[in-house]
Each structure stands twice: as C-alpha cells, then as structure tokens.
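Take a look at the structures listed below.
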Structure I
C-alpha cells in the first residue's frame, strides 16, 4: 500500500472492515486517527463470498462476475446517485481489489443491511461485492468517508 499512499489525501479517518466477523456483528470500523475513537457499523459482504448464505465470508475474489467481496486497501472517490440511491465509488489499491471500479464495487445503502435483518434472519443479506450499509449508517459513512480516504478490508486475525 505504501506505493499508493499519495492517493490517500485525507488521513483523519480510516474505514476498517474485519470480514473475520459474521455479518450479524458491527464489523466496519470508522477510526478517528487523532482521537482514537472508533464507531462500529454493520456491513454486508458479497454473495459470491458466502454462497451458502451462512453470514460468514468464506472467500474473497477480484474476478468479474464473482459477486464476491475483495480484500485490500481502497481509496474513496466521488459520490453519485445510482441504482441503490446515494452511493460512493471506491478504487482498489492492491492486486486483490484492483477491479473494484470496473466491477462497480461501491459503498451504498441496502434494505438487506438494516439491523432488523439480524433479528429476523440472524444475519444480513448479501451484496454483489459492495460495502452495503443500512440507510441510517450509510448517511454517517457518506459524510465521514468522503473522497480521498482509506478503507482497508480483510479477515483480520486478532490472535
């Protein structure tokens, strides 16, 4: 990632997605670098990463048509309004996620990422590989993770 550090123009806030946790737990963490304060949110993973819909991410993929989540560092880009309403494009910075923009992997809101999905189904629904949030959390993410900020996604072993 150090070769792409120049693409990260704002370093005050970092998004860290720990796909080692199930979708039923807040696993997308907004880290305020100055204060050390962390806000944790629910986020869906790609259906291609969890074909059995267990709520656990099983595999990553950067392949077109995989509908899977990808691992690695991303930089947030422009906001737009699309199929899922308010959304933000992201660009992959690693070979493991370099197809993010071309695959239309973005940040967006989704009904299947709302908190009530957990009480009804024990897990969130699945995206096509996007970082999908409930509408209330999406508003916070869109404001706080504006263009030029880092997102890092992986299975983060805390042992």
Structure II
C-alpha cells in the first residue's frame, strides 16, 4: 500500500505523518512519534488502554484510522501531562493509590480529563460512566473513583457549586 500524508494537531503542535491507509491512530502515535503512553491492549476497542482525546473527547485510538485524524486535534497522555509534575487528575490518582501496574492509567486519566472538561463537578455515577470503557485489573476501581471524586469536590469548592445528588 502507498503511504498517505495526514496532518493534525498533536498535543498542541502541528504534526504530519506518512501512514499506511489501514494504520490505526494508536499505532501511528506509538510507531511514528514514539509516544508510547498510548498503550495497546485488546486492539478491539474494549479495554480503553489506547484512549486518546480527539478534539477533547475520549476515543479509542485502536478503532480510528490515522488518516481519519486529518485536520483534527489529538491529545495523548504525554500532552495531558504538564512539563513538570502531575496534572490535577494524575496527582489525585497518586494520592488515592489509584495507580498500580500503570497499564490502564493513561486511558483512565484521559477519560477523566474529557469528563472534567465537559462536567467540572461530576457525581459518582458520571465518573463511573466516564471510566466504564476502561478496564483495570489491579485497583478494583474504587481508588480511581475516589480520586476523581476528590477532583470534583475541589472543583465544587473553587466554583462554589452545590454537590450533585447521586
């Protein structure tokens, strides 16, 4: 097959790649750009390890072809992490011991980044729904939910918003 150029914004910077038409976005990001925080698990869209943000929404990088990213904005875990230290969500996950083997962590963080971008003060049901497509075999989900709830509570305090009724 003939490689095709695809141009998009990756982690806030313009990127152009020559990719095979059948190459997934997850594979292209890992193989061409060396951004290995986007993990490959099931490669069927079930586990969520390959989650990236597409124009701010969490999607499965293994289900999207790289050529479909033309003109769009992609954020990987590398782009969601500040140059120094941790993001608010990453810090909360660390404090709540929501990181164990780390395989699901990038996808979990990005799923929560998308949730908080759309809903700054989500309730527990919203959080569980947002991470429902991300499998974790280590934590039992409770520490991840607790971490996200702590971020929501901090956002509520900063915004002066009332707690949602679960």
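No lab work stands behind these numbers, since they all come straight from the coordinates. Everything numeric here is computed off the predicted structure, so don't read it as measured data. Cβ atoms are built from the backbone, for glycine too; each structure is taken alone.
Taking mean count of other Cβ atoms within 10 Å over residues 26-33 as the quantity of interest, name the structure among I, II where it is greatest.
II
Kindly point out which one of I, II the value 22 was derived from, the read-out being relative contact order in percent (Cα under 8 Å, 6 or more apart). Walk me through the numbers before you get to the answer.
Working: I: 30; II: 22.
Label of the source structure: II.
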- For 4.0 (distance in nm of label points 7 Å out along Cα→Cβ at positions 98 and 114, calculated) the corresponding structure among I, II: I
- Query: A value of -10500 was computed for helix-only ellipticity at 222 nm (-39500 (n - 2.57) for each DSSP H run of 4 or more, over all residues; to 500); which of I, II is the source structure?
  - Reply: II
